[in-house]
Structure P
Amino acid sequence: MLRTFMIAATAALTLSAAAVAQQGGTAEEARAMLDKAVAAVKADKAKALDMFNKGEGGFLDRDLYVFCNNTADGTIVALGNRNAKKLLGTDVRNLKDANGKAYGQEIFAAGQKPEGQTTEITGYLFPRPNDPKPVPKNSFVKSAGDLYCGVGYYK
């Protein structure tokens, strides 16, 4: 009886650990979502920004979401993270994380690169969509016309 219980308990813990590991998106999934987002912006910018802000159309998946900024002035125009909606309309260049890292300036610089080029911004802190506590994050950024968009994954 005890042996059966121990086997069941071990199996339950293994499945729980696997479920926790699957909760966050991967770097590969973030890159794929970014490519899909850039294609959506090119097809219908207004519709795409609306979907990104609402987290619809597959643009909010676990902790993966899209953000987009104006190339000219860095204004944040789309942000799928409900814990960061207050940043909409602000200049990304002014953003620093809890440790003082000026990640917003890095994101802006990545957005100035030629269309089609993907840049990874690494090692900054930002809240997940389901938790307001800042945690380590990396983001991929790519130009899309007069915008640049990004999708990050949490470490």
Structure Q
Amino acid sequence: MPRVGIICDTHGLLRVGARRLLRGCDHIIHGGDIGNPGVLEALAALAPLTAVRGNNDSGAWAEALRKSEFVRVGGIGIYVVHDIADMDIDPAAGTVQVVIAGHSHKPSIGRRDGVLYVNPGSCGPRRFKLPVSLGELLIRGSSIEPRIVELSGEDLG
């Protein structure tokens, strides 16, 4: 049963609790606004990593990242884009079962036209009164169980 960790909007901050939750994942997806290449290096040390460039990612390291990616984990097609408004495909028309997007910093899970949409929220510096959160997908055959995890207490360190 593959476990996919989902993190977005770190803005240069990879929290202790995020590392703890992502440890043991079979794959990690970063949905952009990474902040610096050190975040990617730390995540890649935990599991295979797919990452996209967010609107606040700049510099040579960020130019190497695409604005969207498609990855297949456990037979499930996952499309990753930072801002859902920049989506350049129709996920319901093809091989995509899950769309991962960040940008809004608001965690959400929903379905449209048979496609699961997950925004894990922001795991970087707190913005307004929004939670600090990340997500995961548990894949069992063709079944996908999404979850959002809110960090608190010592996990915010």
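Please treat every number below as a calculation from the coordinates, not as lab data. Predicted model only: the values in this text are computed from it and were never measured. Cβ atoms are built from the backbone, for glycine too; each structure is taken alone.
34, 17, 13 is what came out when semi-axes √(5λ) of the Cα gyration tensor in Å was calculated for one structure; which of P, Q is it? Before the final figure, lay out each step's value.
On the way: P: 34, 17, 13; Q: 22, 17, 15.
Only structure P yields this read-out.
3.1 is what came out when distance in nm of label points 7 Å out along Cα→Cβ at positions 105 and 129 was calculated for one structure; which of P, Q is it?
It traces back to P.
Rank structures P, Q by distance in nm of label points 7 Å out along Cα→Cβ at positions 89 and 137 and report only the one at the top, that is, the highest.
P
P, Q: which one has Kirkwood radius over Cα pairs in Å, for residues 33-96 alone, as calculated, at 12.9?
Going label by label, the one that fits is Q.
Please state which of the structures P, Q yields -11500 when helix-only ellipticity at 222 nm (-39500 (n - 2.57) for each DSSP H run of 4 or more, over all residues; to 500) is computed from it.
P
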